[in-house]
Every structure is written in C-alpha cells, then in structure tokens.
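In what follows, structures are represented as structure tokens.
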Structure I
Amino acid sequence: MRVELAHTRKGSHPWVVTITSSKGVSASCNHESRKAAEAWVDEVLGSSSPYSQPTIKTVAGCVKYLKEVLGVEVKGSLIRESVNAGKLPAYRIGSAFHFAPLDVDDWIKSLRTT
C-alpha cells in the first residue's frame, strides 16, 4: 500500500491524498489542510496509517521533516529538550529517537504564541 500526500497550492482544498493498494486500486480525496488530509488517511487506514507511526527516524530526520514539509527551521537541541521534557512524544528505538508526523505537527503548533 502506498500513501501519497501532495500540496497543490491551488484552490480552497489544496491538499490531495491518494491511497493505492498493492493491487493498484486507489482512492483520492482533497482537503483544506494537511492535518485534515492526514486525519482522513488515519480514518481510512486505522492504526496502519503512516502518519501515526514513527516513520521519522532520528532527531536529524525530524529537523529535515520540519524544514522540508512544514517550512520551519528548528535546531536539534530544541527537539531533544522537548522530548526530554515530555513535550514532544518520541519512540526510543535503540539509541535513537523516532517520531510520528502527527506528533511532530502537534508539537510545532504548540510552540505558537499569541
């Protein structure tokens, strides 16, 4: 199974999600936000959704994800501090932290000030 999430930057629903099964059957849906698109994937796939799984490997991978996907530059030290303080959920696999994209998205939103 393959899940593709694309931001078209067009219209009122710029996030397009396509889920393709191993047999080539696909489903697609447009959403107004990335979070809504990921929630749809979670609803369709349940616990096998890649957005709720620790698919981001290492702190460096988290830094790269934040920069490339969300356009936010964050130092690795802030990520490590947030994990150690219990503010950013992480999975410790061996000696490295792994992160679920939904957790990282929620964490970065929690840093917003008014």
Structure II
Amino acid sequence: MVLKHDSQLLASPSGGYKGDTTVFGITLEGTLDVSGSSMDVHLVSTGGTTITVDCSGVSFSISGSNVEGVTDDKCVSDALSANDIKLVSFTYETDAFVLQISKSIVTL
C-alpha cells in the first residue's frame, strides 16, 4: 500500500499521509501522521479479513529508504500479532511511505 502525502513533495517526512489498496476483495486503508521522529499509525481493513492497527507516537528512523523501528513499538507489534500480520517492508520514497504486509497467503 502506498500512503501519499496530503499536499506536496517534501525532503523529509512530515504531516499526513493516506492510502488504500484492494487485493482479493480485501481493502486496506491507512493513514500516517508524521511529526519529527514519531508517527501515528492507523490501518483498517474491510472484506474477507479483519486488520486493525491504531497506534500513536510510534518512534521511527529512516536509513536509506527503509523505515526502521516501527515494529519495536509495543502497540504496533501487539496489533500485528493480534491480527496475525507480518510486516514485509516499510519504506519512504520522496513523498510517500510504502507499506507491505502479509496475512497468511495474501500480501497487501
């Protein structure tokens, strides 16, 4: 899923990002609100599977294009575990975060 910035191109992440994707009838919607080195992470799905992540003040860093430290947050790791989700990759590219998660055989 690609979460694009609400308004403009930025040199570093800041502000609101939102996006959605649909695979096999499952729609995943997400928003990130980034401030400095922390973000609020909100993900929810509709369709054949339930995914809910609602975490605030998640610390992160960016190394190259990789977003690091998000799964170290207890709220995020508990939400991923509770929903049987694996974070495949999380990157930042110019004006968008790219988040790839998997649940069983479905990758969103």
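If volume of the Cα convex hull per residue in Å³ comes out at 124 when worked out from the coordinates, which of I, II was used? Computing volume of the Cα convex hull per residue in Å³ on every structure in I, II gives 124 only for I. Structures I, II were shown, and helix-only ellipticity at 222 nm (-39500 (n - 2.57) for each DSSP H run of 4 or more, over all residues; to 500) at -2500 was computed from II. If distance in nm of label points 7 Å out along Cα→Cβ at positions 43 and 67 is calculated from each of I, II, which structure is the one that comes out at 3.5? Of the options listed, only I reproduces it. Once relative contact order in percent (Cα under 8 Å, 6 or more apart) is evaluated on every structure in I, II, the highest one turns out to be II.
Coordinate-derived values only; no laboratory data. If you're wondering where the values come from, they're calculated on a predicted model, not measured in any experiment. Cβ atoms are built from the backbone, for glycine too; each structure is taken alone.
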